[in-house]
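Next up: some structures, all given as structure tokens.
Where a number appears in this text, it was derived from the coordinates with a stated rule and is not lab data. Quantities reported herein were computed from a predicted structural model and do not represent experimental measurements. Cβ atoms are built from the backbone, for glycine too; each structure is taken alone.
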Structure P
Amino acid sequence: MAKKILVADDEPHIVRLLKDVLSRRGYEVITAEAGDRAVALAKSEVPALIFLDVMMPNLSGFEACQQIRSEPALAGVPIFLLTARGQERDVEQGKQVGADRYLTKPFSPRQLADLVDAALGGAT
């Protein structure tokens, strides 16, 4: 059974790119376009890994990360923040809310998929 990854980003082209790259690696990809939807999907689907864009409607990626981290069933799920904001204070805020990685856009899809493989030990 393929491992499930949640991709939450309000930019459709980023969602499509990640879904394509990760699906080709054998992962099941579910998507959300807003922070509150990402939190709801994380709770209901319990994915193996979560990508959160920092700047999303309704809840920021920071806020969504914090809410997801407060759920005992999701405590061990790796969370990768993905954002155009790469200042040190943003990276520090990501660490404070419990993100495992802070990745800046633009990114290499292959390197990103390699990071996922490394974090999860592959798709199955």
Structure Q
Amino acid sequence: MKIIENELMPPPAKGHYSHCVEHNGILYLSGQLPLLPDGTVPDAIEAQTLLTLQKVEKILLAAGSNKEQILRMTVYITDIAYWPQVNAAYADFFAAHKPARCIIPCGKLNYGALIEIDCTAFI
């Protein structure tokens, strides 16, 4: 098992975790929130979804992978009513690539975020 962290990755939020762990060519990414560098969160769910997906992609690139190598994603949203906007932003981001996915309505998330995303990918 190898912990992957470097200066190319977004700064981690508070907590005892690694952004990315690699084992036998598989990358396991911790949940990412839509935090901007100044610690704020965009208001709209579409902007939060895109920012979170971009953070996931940035971590994958820093680990030697990319978004086309995502096998599975888990998306947590604070309200199922966001589903159409999240799905539209997700489809725009991925285009033809369709990783396995689970969307889970959940309670409140840290920093007032409306979405959190984790994934499994390969190198």
* To do: Please state which of the structures P, Q yields 30, 22, 15 when Cα extents along the principal axes in Å, for residues 31-78 alone is computed from it.
  => Q
* The value 0.4 for distance in nm of label points 7 Å out along Cα→Cβ at positions 55 and 111 was derived from one model only; which of P, Q is it? -> Q
* Asked: Can you tell which of P, Q yields -13000 when helix-only ellipticity at 222 nm (-39500 (n - 2.57) for each DSSP H run of 4 or more, over all residues; to 500) is derived from it?
  -> P
* Structure fact -> Candidates P, Q; distance in nm of label points 7 Å out along Cα→Cβ at positions 39 and 63 computed = 2.7; producing structure is Q
* Taking 34 as the value of relative contact order in percent (Cα under 8 Å, 6 or more apart) derived from one of the structures shown (P, Q), identify that structure. => Q
* For mean count of other Cβ atoms within 10 Å over residues 71-78, which of P, Q scores largest? -> Q
